[in-house]
Structure formats: C-alpha cells, structure tokens
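Listed after this line are the structures, all set down as structure tokens.
Nothing in this text is a laboratory measurement; each read-out follows from the coordinates by a stated rule. This structure is a prediction, so every number in the text was calculated from the model and none was measured. Cβ atoms are built from the backbone, for glycine too; each structure is taken alone.
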Structure 1
Amino acid sequence: MKTEKLGPLNVRLCGGTDGDGGGDGPLVVLLHGFGAPGDDLVPLWRVLSAPKRARFAFPAAPIALTDPGFMGDARAWWEIDIMRLQMELMRGSVDRLVREVPEGLTEAREALVATLDALGERLGVAPESVYLGGFSQGAMLSCDAVLRTERPFAGLILMSGTLIAEDEWRSLMPKRAGLKVFQSHGTHDPILPYANAERLRDALSSAGLSVSFHGFRGQHEIPATALAALAAWW
C-alpha cells in the first residue's frame, strides 16, 4: 500500500499486481464514513472478493474533526450536527432529513470528482471500469457524485448510506437507468434508519437502476454477510 495526493485528496492505493494499485485491472474507490480516519476502510481490500486484478483506492475526506468528541484522525466529507440529527430522528422528522441538501455537499463532490480524474490519469483506468462507493456518509457522497455527473461508472456501492437531497436525486436517477447498484443496511441501524435505506432502494429501482439490496440483522456496520453479498454482486 502507498499513499499519494491525487487531486485535492490523500489517497491510499492497494491491490492490483503489486499491492500498490499496479496493473490494468478495474478500480474500486471506497469512501469512509463521518468521524472515521482516512484509512478506515483500507483493510477491506484484503478480505473483499472483488473482480480479478482489481485495484483499490481509499480517499481521505478533506475535513479534520477537532471537536473534543472526536479522537485521532477523525475526518468528514461535510460537517454534521450530530445533536440535531438525533433530535430530528427522535421527532420522526424523516421527510425533512431526506429532503435536505447538506451544506458542504457540493464542495465534497467537487473534491471527489477531481480526485477521480487524477486517479484515472495516474492509474490509466477508464471511467467505465471504476466502481464507486462507500460507507455511511461516504455512501451518500458516492451516490451524489454518480447522480450529478455524466461520467460512466461500472457500479455503485452503498453500505449503510441513506437518502438525502431527495427531490434533486429523484429527478436525476432516470439518467442512470441500468447502472448496477449494491446496497446493504442494518435493520437495527440507530444512526441512519433502515426505512430510509428502503426508501432510497425503491427510488433507485423505480428509476431503472439495477439494485441488489442486502438487509442484515445488525446496526451501523459492514458485517461479513454484507461482504459476502457484495462478493456475489460484481
């Protein structure tokens, strides 16, 4: 594994023919969640059954979280008011949450797209050979980037993500009809409710995307059963 600055983001490169992203295989780009360190998902490349000769890229989010509640290299793609999120969930304000366009989402997407461009040039991989996805906030950003850009993708991976910017996303989904999507979510997720994940699944499916949904009995996590389901999805 090696770390390089590609575009505006630091990226850990793994897999391929040399363990450092070498070769000519497809590229799997995975984004970590809110409050996690930049290398949080890196261990997945050793345990995830992916396409042959697959290379992996793990970008680190640009925002360092320095509040006392966060320790170590805690990072975010955009800021989240955790207290407000918890209060909204307690009130059952689902419609308000899924329709919100988070402040900072545009900047996060622009940084990601610039890094995808740099990855394509650095690794010599065509956009149509790139699988983009992530966990939690990283899954939301991945979905947003796929819907708001015209670049081709091999597939979209959403692990414990949720629906945001609903009105805008729904209007953009039909242009991605036929795109392969893997989605997993815990039925007892206390942070991002399972019902909202189902709402996202149904919206994507209704728009013509090919969604493989894996619901698991668990919380906000990536269990072995989700990895096994993802291994069968490629």
Structure 2
Amino acid sequence: MLTKQTPIPFSVLDLSPVPQGATPRDAFNASLDLARHAERWGYHRYWMAEHHNMTGIASAATSVLLGHIAGGTTTLRVGSGGVMLPNHSPLVIAEQFGTLETLYPGRVDLGLGRAPGTDQRTMLALRRHLANEVDNFPHDVQELIGYFDDVKPGQPVQAVPGQGLHVPIWLLGSSLYSAQLAAAMGLPFAFASHFAPDMLWQALSLYREHFKPSRARWRSLMPWCVSM
C-alpha cells in the first residue's frame, strides 16, 4: 500500500562566487537571483558561508549579505553555513544575527563553524591575536547562546538586538568533533559532506546516538542532522 511521503526540505549553500571578469557586485546580484528562484521552486533554506582573502568568493561579510538576500525574498529561511566563530567575538555575532532576526523574524538561522575559513595570516588580521582559537569554541558557543536567551537577573552584558530572540543555532563540521559537541549541547548539526563525504555517515550516526535534548526552542523529538 502506497503512503504519502513527506517532501525532503531541500536547501541551497551559496558562497557568492565571483567568476573571472566579474565583480563582487555581479556575484551579489547573481546570489539574489538564485535565492529568488530557490524560493519560487520551494526550497526551504538559503545558507551562505564565511570565507576571507579569496578573490573568487564574495561572502566574507556573511551577515551583511544575508540581509541583502532576506530583503529580496519573502519566505525563504536565510542563514550562515557558516559563520566561523573563532574569527569573531560571540557578542558581535549575537548583535548581527539579532539584527537580522529583528528585521526578518522567524527566517534566520545561525550556523557556526570552528575553523577560521582562511589562512593564519588572515586570521590574525581578522582578530589580531590567536588567544581565542578552536579550543575555546565550546565556551564561545555557550556564550553566544546566552546572548539569545531571555535576560537573566543581574546580567551585565546584553546583545541589543538579540537578547530573548532565541535565534536557532546550528553547529557545522567536517569531522567528528562538532558532531559530538552538537549532540552534547542538544543543537542541530550540519555536516560538510561536499568536501568530507567519507565521514558523513559516521558523523551523523555519532550525533544521533549521543544526542541530548536541550531546552532550546528549536529542539525536536528527533535530532536535526543534515549534510551540506
């Protein structure tokens, strides 16, 4: 007996590539055109990734570009796939994505990666020092979550906008590290299968087996895990 199947919610991952002879402005226009087509075709999400010092990729200022995409569409979820958290302070990212969520409520995802998305020299130029490298990633993720939570009594620093908006946070990864962390924190997880396909099923199995539900509003009865 045939039963009706739930459609797969397909998504788009875009780096806003700059073809030879084109400009970043051309790339931004092409990305918006692609996002509008994806929306009409019924795609669910449109994510963009942070990369730096790459002449062929124009998505370095990811949150700014996501605002451009969200402003030119109406229903498509937009988000980062991802923001490389070691390059930024958690408060700055909370303010940026809190602003996006305020402008486009219910349409914003924040995907986080633990790699710099660039070379070491450019990483120094981004954050000026290497004191906060990937070893601080779990702490930075927890701090960021706190900026989206409801205000706590006596909280000395708030993300404005951002506090109380509960922007959905995803962890991204191309190894087993982020799969384990996402499972332990009860967060959605996306695996970079487009450049690490051999570890896909191991990472997703590990995530599902060790998933611990959290109090986050984006939790579901089954853990969220997708491949990018």
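The figures follow:
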quantity	calculated
Label whose coordinates, when distance in nm of label points 7 Å out along Cα→Cβ at positions 185 and 209 is calculated, return 1.2 (choices 1, 2)	1
Relative contact order in percent (Cα under 8 Å, 6 or more apart) - structure with the largest value, from 1, 2	1
Computed 2.5 for distance in nm of label points 7 Å out along Cα→Cβ at positions 145 and 201 - originating structure among 1, 2	1
Origin of the value 11, 37, 34, 16, 3, where P(r) over Cα pairs in 10 Å bins from 0, in percent, for residues 41-152 alone was derived from one of 1, 2	1
Which of 1, 2 leads on mean count of other Cβ atoms within 10 Å over residues 25-32, largest value	1
